[in-house]
Structure P
């Protein structure tokens, strides 16, 4: 029987509080640092893929950006984020979709993905997602992807993930994107465990 990703994530977001999940970050410093590096205008089109009810959108709104989309497979996650943001939720575009089958209808200046890509472990899903990024990123747009590194966990939320290194992540994306820079960071979970991530930024290949 095929694993039901949507049901899995809806259950997680229906049963755990914001700070009871391993990926919780009060301030997503690494993601915000990458965003600041590119000095995008405040009307830049930004998408957070797999954003769930993370606080990235809160901080991006707080910086003054006005065109933000959050995509997640879980309607429960999106609804929680909307509730948390209150009136500000109206300033965000919300998409309930699986990253593996997402078909963008807009092009973005900044495509952010912290820990969505590494959940795609089947080759067709990975290929579909990379093609979606290619279609959905403006020619001069920036892609930032964060995944568990080869020193990070092999599972998250009870399901397998695909680890990457700077080399394997860059190689996986090199057909369509040129690497700008990569860093590794330790994320300290709410349970005081350490998860090692690799974060890389890319530009669309000419």
Structure Q
């Protein structure tokens, strides 16, 4: 069973940014994403493709920080709107993605209680932390800090708990972020899918904010 029309328009216009587009949770993974940052375009394309979400997005604005954060806000709000009352959804999702020697696991709970948490359990954890702190994505003007700003805004405005674990791999920001966004798409796809056995909201409270 799939709920009808789990779609939302994306519209966010402030003195700093102008963002528009459309989201379809029950899509086929097609996307058209223009943010002005090729690494972010690429990561969101991976997220959409592997999560089977249809996502159109165009964003422009003044500062990189504003655009990246507000894209996270806009997409998070769109998912929350498209999920409506969250009736029948699985709520939880977990997926681990391997890219060469990199392994990243993402765990999601559509809880209404936003929380973003990172762990690094790889043997070379210190080296990975150093890369996350200082390396740019393929020498472009996009860093792990930028990705984290997007994730924080996305998590806050969708209202999910998201825990991700970098389990192994060389210190390679490109592969870590690609694995993270792929795993996030797969885990969110699991969490948003409808279980026909579930007749109401998947919470004993009867409500997910």
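Below is a table of values for the structure above.
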{"quantity": "Comparison of P, Q by relative contact order in percent (Cα under 8 Å, 6 or more apart) - largest value held by", "calculated": "Q"}
{"quantity": "Read-out mean count of other Cβ atoms within 10 Å over residues 116-123, computed value 18.6, structure in P, Q", "calculated": "P"}
{"quantity": "Origin of the value 1.04, where Rg/Rh (Cα atoms, Kirkwood Rh), for residues 140-179 alone was derived from one of P, Q", "calculated": "P"}
{"quantity": "Per distance in nm of label points 7 Å out along Cα→Cβ at positions 20 and 148, the highest-valued of structures P, Q", "calculated": "Q"}
{"quantity": "When Rg/Rh (Cα atoms, Kirkwood Rh) is computed for each of P, Q, the largest belongs to", "calculated": "Q"}
{"quantity": "Read-out helix-only ellipticity at 222 nm (-39500 (n - 2.57) for each DSSP H run of 4 or more, over all residues; to 500), computed value -8500, structure in P, Q", "calculated": "P"}
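Since every read-out is calculated from the coordinates, none of them should be taken as a lab result. Source: prediction; values computed, not measured. Cβ atoms are built from the backbone, for glycine too; each structure is taken alone.
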